[in-house]
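Novice: Below you'll find the structures, each written out as structure tokens.
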Structure P
Amino acid sequence: MKDVRAHQETLLSISTLTISLVLLPVLLQSTLFLAGVSLSVMSFAFGLAIGVLLPIVLRQHTRGLWLAYVVVSIVVVAALAIQGGSWDNTHDSLTYHEPAAISIGDGVNPMSASLGHVLADHYPKASLVFSGGVYALTGNIEYGKILTVLFALASFGVAGAFFLAIPGIRISWAYVLAAVAALNPVTVAQLDTHYVDGLFASLGLMLVLIAVAESTEKIDLGGSRTSLPTLGVAAAVLLANLKFTGLVFVVALVLGSAVWRALKARRGADRAWKPTVLPLVALVLGILIVGFNPYITNLYQQGNPFYPLFSPDLARVPDPPDVTQRPVPYREVPAPVAFLMSLTEQTSTATDQTMAAPYRLKNPLSVTRDELVALQFPDARRGGYGPLFFLALIAAAALSALMLLRRKTVRFDLPLEAVAFGTIATVVLTLLMVESWWARLAPILFLVPLLIAVAGLSAEGRSGRAARLAAIAVVVILCANGLLALVAQGYDYRNRAIARTETLAALDGAENLHVRFPDPWVAEMHSRALVRRLEDAGFEVEVISAQGQSQGEWTYYPALRAEVGEK
């Protein structure tokens, strides 16, 4: 038990440190924005320093805290070295994530000036502020991708502490399960991008596991008395300011948890439940400070806190996030049906052919080459949880049936009631997302088979052997599914790193470049980030018209060809 406590303290210290490294700079800079002060190297560095010191201020004076500083330092240095060696060529990153972060890093205050894209101006900005600060501090926009690694590490810490709290789970198994949770396919697909859906998956995982732990007295995550309140508030504030759906997620989870606890207390199954001030703290920080822009400004200026969503103006947004992004078969059925269709199809991305293809039930035992190719993209449209997730769901359903049949003869160290709460909460929160069929927009469903598997692993005695074996099978499937995503992303990273190296080598010695984008759509959507990328590499860049002449051709990736020549 003593060893378990030590591991939990270390893991929660890792989570607290990584979350505070993000929350404090974002909170400080959001306050300065309200005061009319733009981001500077000094303000961002000061916020980082406060974040580094926060765990000490919270009196987490344990051996685990110092180990947490070592672990986080190693991970950050390694991640920066790896992520700085590749270019993020994904569509959303080039369209508005990177340009907006560049603007903030250059000193643009989003309270008083445009960030250059309607979605950047009106969407939540926590990730943009942090990435902009990293850019101002380092001069390399690619380092902003460290945010995904930090949040994945934070979710690993909370997940590990949660699984260690279950008596029937060995320490080694707890770390394996935490890795499966943190490195889920949605997060892995976006590890080397500026997308925010993987961030959503990490923070959503943390909040759901904390809520499950709070739903029963039999799960003690350990740590200091300030650990869970700090992590809960920080994760809620940041999640509400990643995406509009993050706010919906946080509010729904808080209300659902309160109702669940109140019902349990009413029937005497739990100690008397009393509301706390923590949701109020998260609301003040998340809406009135960090989220003032966009939630308050959108409400005041447009009459809609979620503008431009649910607004006629959405039609005027380039490449709008609307029904046209659904595969054609999904446009003809209700959202819950589209959700089920996506879970049972092959993993595929958004090409004209795959978007128009009819629905076809997947063989759950199969993994095709096309699916591995789709895993190289950050936003698979169908089967976005990975090629083996359908099989994991089938195995988890069989395990659930087995546990229900034997619940009177087998004791489970993870109470089945807590599993039921976590499963119901995850499914409901997933379906609350408007486009729940798209894994990246409802990214926490992977937690359902994992929770069921953990319950099976916690089965006691010889009578629980069948449940444990079935649970191991579910975990193995989830591990294989995650490894497929990691391998695919590793291959994609290799290609992008080679492209970056070869491009810079081809341009070596040039000083003044002219760049021509033959595709007007690419020129409009991506040129700002791409040109700044060259400028930061030391070139003087001029964008010329599509009719201009060039001496060479530079290929970023198949959908983007920019011709580059020396003046």
Structure Q
Amino acid sequence: MPEGNQTPLQKIAFLFCVLSFFFFSYHLEQISLYHTDEQYYIQSCRNMVDSGDWLTPVLNEKMRFAKPVLFYWLASTSFKIFGVSLASARLVSAFLGSLGLWVVYRMGTVLFGPLTGLYSVFILASSFLYFLSARLAYTDMALSFFITLSLYFFSRLVRPEDGGMEKGGPGKRGSRDILFIYIFMGLATATKGPPGFMVPGLIIAAFLLITKDRKTATCFLHHAGIFLFLCLSLFWPLLMAWMHGGAFVNHLLHAEGVDRVLHTEKPSLYFVFAILRYFAPWSFFLVAAVFLAFGKEERHLLKTTEKRGLFLWVYVAVPLVLFTFLRTRHSRYMLPAFPALAILVGHYFHRIAEREINPMGKSFKIPYLFSAALLLALAVISLLSGLLLFRLDRELFSWSFFLLPVFFFIGGATLVFSWKKKDLSLSPLLISIPLLACFALIAGKIIPSLNPDPMMAFAEKINQGWTPETRIGTYNFGNGNQRLRVLTGRLVESLDKKESLMLFLNGKGPLCLAIREEDFKNAAKDAVASYQIFAEAKQWRKIKLTAGTIDQAKREFGPGLLEKFRERVYLVYIEKKERMARFEGHAL
């Protein structure tokens, strides 16, 4: 940002983006692998760095064509700079999430002014799905970032002050904007395939169709832009087709094409409810903004004369409709729509601050006071939960638990204070900062404390320098072998039956086994002569919640209760083995 062009609101927005990066990246390494997609991407990127082959992603010794290569390159570059770790893989999403906030500020400023842009940044950063996606190593944040950039340059065409449509089509500046639209659509496509051009392309096409702007539509026959888009989006698929032939083409046609589009599932309201859930707590204000925009008093938003509002509603509607008709449904597919949602709600707050909308009216009063009450209620609930956990199991307890009620209370109390003072201009910030602090604390401290992943502790021991010939296995751990493989970069065998365990224990070379204490006693007791427990950890047992379980918990309520619902797991090193021999040197 050039110093002379910085306004106070720009500086605040920039500082908030930096602060958001701190929250997004807070203890990224602490929480275990959230989703199987994370395992696939991190392991493939590790293989890319180790092998030196930066063209064909490989997972479990098989070529992985599931997504184009750009995100792999970004994460692998992070590995090269910061070292191979969960944190460095996730840092890509945290960084792009923070940059995305700045793009949203610029888009909101272009459409409705800098105050709307600033409010939009506060809202987007503290929406749950955006925060979550900024902390995970998969493609959705990168896809959303490039789509947002593409549509930011289109938003510059929507504003007549910027040489836009109402002046008879884009001029030289508009032509340059269209070039950037194509470039960032190409990068989005190079990140996640067809959604990268379908989402922004359909938004732009639908908007131009509704506004009947043929002159601007013809300007999209931009030869340089189309050429760059094709180069960026087709470079990797064409290269894979040339290198791997039918294997890649079959995957492209079936797994990424026919299987996703042709299905018998009926359209549903899944993504509507996903927006309401994952845009929380701003969903309450979003509902109010929807009623306001489409109510009797302001139906001009549906007219082509108010193109800015129309653009944002089309921006939301297209991905909502598009993904409703696909077979695979994940809430994170709505992430590209979140910038538009944030700007819509940000503009709603802008109008409240400017008194264009009566802040004492029900449409604002109800969600505002509900948000204040919710934050205060969460302060009480988190305080009581922390005290209860302190009594039941101090091993799981962390003093971070008592910071949660403080942050929640500050947020709720300041909202109440602002309401009494009738100064609501800071309300988006007063909601956003406590929420970001709470989200970061929960993700970086509280969840790792409450639900530690034994594989993370075991990987730390294995990474201290065990010899390559040491065979590693997990017994009855579900996808634990995949998590351990991602965390260590070593081949980890999955042993799900006693027969496979016996074959493993009688194999050649030193062995390393992750196993539950109970399974160790019952299944491996007579298979080894000597062993050493290198690490041990605890995890929650798989327990069915029944009336009997609840009654037992009530009877035994008190210190040590939670210990009954946890089990020990071991990382065992076995160097010499003799079948049917008794344990020596270590008693369980």
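Novice: If you rank structures P, Q by mean count of other Cβ atoms within 10 Å over residues 245-252, which sits at the top with the largest value? Intermediate results must be reported in sequence, preceding the final value.
Specialist: Details: P: 21.2; Q: 13.6.
Across P, Q, mean count of other Cβ atoms within 10 Å over residues 245-252 peaks for P.
Novice: Continuing with the same structure: Work out the source of 0.00 here, i.e. which of P, Q gives that when FRET efficiency 1/(1 + (r/R0)^6) of positions 421 and 493 (r between Cβ atoms, R0 = 30 Å, to 0.05) is computed.
Specialist: Clearly, the read-out refers to Q.
Novice: Now a separate question. Looking just at mean count of other Cβ atoms within 10 Å over residues 133-140, which of the labels P, Q belongs to the structure with the highest value?
Specialist: Result for mean count of other Cβ atoms within 10 Å over residues 133-140 over P, Q: largest is Q.
Novice: Thinking only about distance in nm of label points 7 Å out along Cα→Cβ at positions 37 and 381, which of P, Q has the largest value?
Specialist: Top value of distance in nm of label points 7 Å out along Cα→Cβ at positions 37 and 381, among P, Q, belongs to structure P.
Novice: Shifting gears a bit: If log10 I(q)/I(0) by the Debye sum over Cα atoms at q = 0.06, 0.08, 0.11 Å⁻¹ is computed to be -0.30, -0.53, -1.03, which of P, Q is the source?
Specialist: P
Novice: Related question: Distance in nm of label points 7 Å out along Cα→Cβ at positions 181 and 533 was computed and gave 3.5; which structure, P, Q, did it come from?
Specialist: For distance in nm of label points 7 Å out along Cα→Cβ at positions 181 and 533, the value 3.5 is produced by structure P.
Novice: If distance in nm of label points 7 Å out along Cα→Cβ at positions 93 and 541 comes out at 3.3 when worked out from the coordinates, which of P, Q was used? List each step's numbers first, then the result.
Specialist: Working: P: 1.5; Q: 3.3.
Going through each structure in turn, the value belongs to Q.
Novice: If mean count of other Cβ atoms within 10 Å over residues 21-28 is calculated from each of P, Q, which structure is the one that comes out at 20.0?
Specialist: Q
Rule-based calculations on the coordinates, nothing more; no lab input. On a predicted model such as this, the values are computed, not experimentally measured, just so you know. Cβ atoms are built from the backbone, for glycine too; each structure is taken alone.
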